[in-house]
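Scrolling down, you'll hit the structures one after another.
Laboratory data are not the source of any read-out in this text; all were calculated from the coordinates shown. All figures in this text were calculated on a predicted structure; none of them were measured in a lab.
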Structure 1
Amino acid sequence: MQVIRIHHPLNPALVPAGPVVLAMGFFDGVHQGHQAVIKQAQEIAHKRGLPLAVLTYDHAPGIVYHQYPGGFKYLSTTKRKLELLAKLGVDRVYLVSFTSAYASLTPAEFVNQYLLAFHSQVVVAGYDHTYGKKEVATMERLPEYAQGRFEVVTVPKFTLPTAPTAKIASRHIRQQIQTGEIAAANQALGYYYTTSGVVVHGLARGRTLGFPTANIETPTEELLPGIGVYTTQVKINDRWYGGMASVGHNITFGQGAKLTVEIYLFDFDQMIYGEDVRVHWLQHLRGEEKFAGAAELVAQMKKDEQASRKILKQVKMKDFPLE
């Protein structure tokens with residue numbers, strides 16, 4: 001997949017010749033609603049024998065306007081988003097840096113300076129996608145700005161059979177992950193929610209309890225699941241290992257500890273400090289609890305391990321092929 005990074009104003013020399021079918025959107029998480037847009041564009045591209053291109057952004061547009069005072073946490077970082085788009089069969093990505101100058105374009109200017117410059121033969125986006133001020137830059141009005149120079153395809157709201165009236169949205173998935181509703185988030189995403197990180201030294205308390213854990217330092221821009229205990233899979237050197245993770249502050253051993261991600265890997269005994277890993281978040285087991293002491297904590301961890309091993313036996317990677 002070709003990735004073309006763009007800073008406004010667009011340098012036409014960066015754009016390959018020839019028409020494309022273009023899907024556009026921010027696509028944070030590349031959830032099933034986003035996938036429906038990309039698959040619709042892909043079908044059109046295949047029928048016409050054209051490359052499938054995607055217009056997306058390298059950071060959340062709202063960051064420019066300080067809409068997230070506590071900072072923005074991504075369902076998929078730029079690197080992760082590009083990986084998912086590649087798995088979906090996208091041929092080319094126009095990765096635009098969202099700046100105030102870019103955001104100031106009128107809908108007509110955006111069409112002329114970008115959609116036409118990309119040689120778009122067909123432009124595809126979700127029904128609620130906007131490309132400027134939401135009052136005027138709607139999909140409903142895009143044919144007006146296109147003036148017959150390209151076709152416009154609007155993809156309707158995508159819903160799940162379990163919630164046929166509820167739109168799948170990145171913000172809803174983000175809320176589900178933050179409240180520990182991982183199974184529901186995975187269904188909306190269409191894959192196991194995945195975070196990345198590096199294994200670092202911790203306090204080694206788990207080893208003294210008989211549950212040696214890998215401490216994962218995650219990128220600050222990635223969204224972590226809410227505090228609690230989860231069944232997980234961890235990818236180390238191209239192999240997945242089952243385990244259970246604790247996201248929390250180790251409150252049994254005192255107050256004020258920083259938030260940590262500690263994962264006990266089943267049937268695993270290797271030195272992995274410094275290794276880059278990926279974590280699949282499969283299911284929420286329970287919230288963080290303060291126990292009377294180490295013995296009570298260990299007893300609960302044994303129950304968590306039994307529950308996690310049972311869940312892991314039911315995991316089929318083919319159910320969610322977008323790793």
Structure 2
Amino acid sequence: MKKLIATAVIGAGFMAASAPVFAADKLQEVKDRGVLKCGIHPGKAGFSTPDTKGNWTGLDIALCKAVAAAVFGDQSKVEFITMNSRNRLTALVTDEIDMLARSTTFTATRDGLNGVDVTTTWFYDGQGLMVNKSLGVNSIEELDGATICTYPGTTSEKNINDYFESRGLTYNALIVEASAESTAAYLANRCDAVTNDASALAADRQGMPNPMDHVILPERISKEPLGAYVKQGNDEWRQVVTWTAMALIEAEEMGITQGNVDSKLKSDKPDVMRILGVEGNLGQNFGLDNKWAYNAIKAVGNYGEIFDRNLGKGSALNFERGLNALYTDGGLLYAYPFR
């Protein structure tokens with residue numbers, strides 16, 4: 001194995017906790033404004049990626065569009081606002097954005113102290129480390145004394161420290177401002193390894209000059225349930241975001257797709273009739289039209305369709321569903337009952 005790079009810590013960062021700040025009537029505010037303000041990652045393949053014309057696609061983008069469709073009946077009524085790791089939760093509390101769909105891990109600290117509420121898990125991930133094959137490393141245990149690139153204000157920074165300390169291993173942290181800078185430092189051989197959620201590492205690897213030169217080590221050092229956050233204090237708005245995501249998950253289990261959702265309006269199955277608004281008043285319970293879930297599914301498809309075109313077999317990343325499969329297929333995705 002080549003000599004590990006020795007580097008001192010050059011910076012540090014943390015997320016300051018704040019007392020809970022309660023929201024006004026956010027749903028009505030969004031309706032009156034006529035557009036949903038959605039905080040997103042500035043560019044993460046499979047989750048939020050702009051094309052040359054500024055059109056965004058990705059797993060997180062689809063969730064934002066689905067919420068806009070549920071609220072307005074129009075997926076285009078959403079403004080995407082890029083957030084970095086430092087300002088993402090503060091932007092919710094200060095009403096710069098209405099929801100945050102930016103690969104942000106649900107944690108007890110974030111839920112309890114930052115004036116924000118979690119909704120439902122949209123993607124199950126785990127933190128990993130990536131190294132160049134030339135390093136000859138096959139396990140994290142072999143990175144004792146290594147320099148690892150990470151960035152501040154994230155669970156990744158805390159997880160890597162906990163993992164190494166609990167195993168009696170040492171490392172030098174090279175802390176840079178954001179994921180792109182971390183990748184650049186790694187490619188410039190300023191660190192031996194880079195750490196992030198495994199999905200982010202795979203996405204970053206796709207953009208490297210020689211993707212096959214880099215390997216994501218097999219260990220996962222954390223649980224990273226990712227999903228949308230909203231400002232604390234308005235249960236109705238939290239319900240809108242939460243149940244829109246669940247509707248897309250439930251639609252996959254029911255076999256409702258973007259292509260067949262219109263024909264499903266004629267179904268005589270009670271559960272299908274309820275979710276599509278043919279029967280009952282689920283939408284009205286959330287302050288929405290009863291066709292809110294129909295509108296969301298019609299706009300972006302069910303969860304499986306969204307996953308496949310952005311991360312799975314229909315994408316360049318070709319991710320396995322894994323934990324993000326329906327519970328009926330051995331995964332963790334499970335929508336609450338639509339009753």
* Structure fact -> Calculated from one of 1, 2, relative contact order in percent (Cα under 8 Å, 6 or more apart) reads 17, and the structure in question is 1
* If Cα extents along the principal axes in Å comes out at 66, 42, 40 when worked out from the coordinates, which of 1, 2 was used? -> 2
* **At a computed -9500 (helix-only ellipticity at 222 nm (-39500 (n - 2.57) for each DSSP H run of 4 or more, over all residues; to 500)), which of 1, 2** => 2
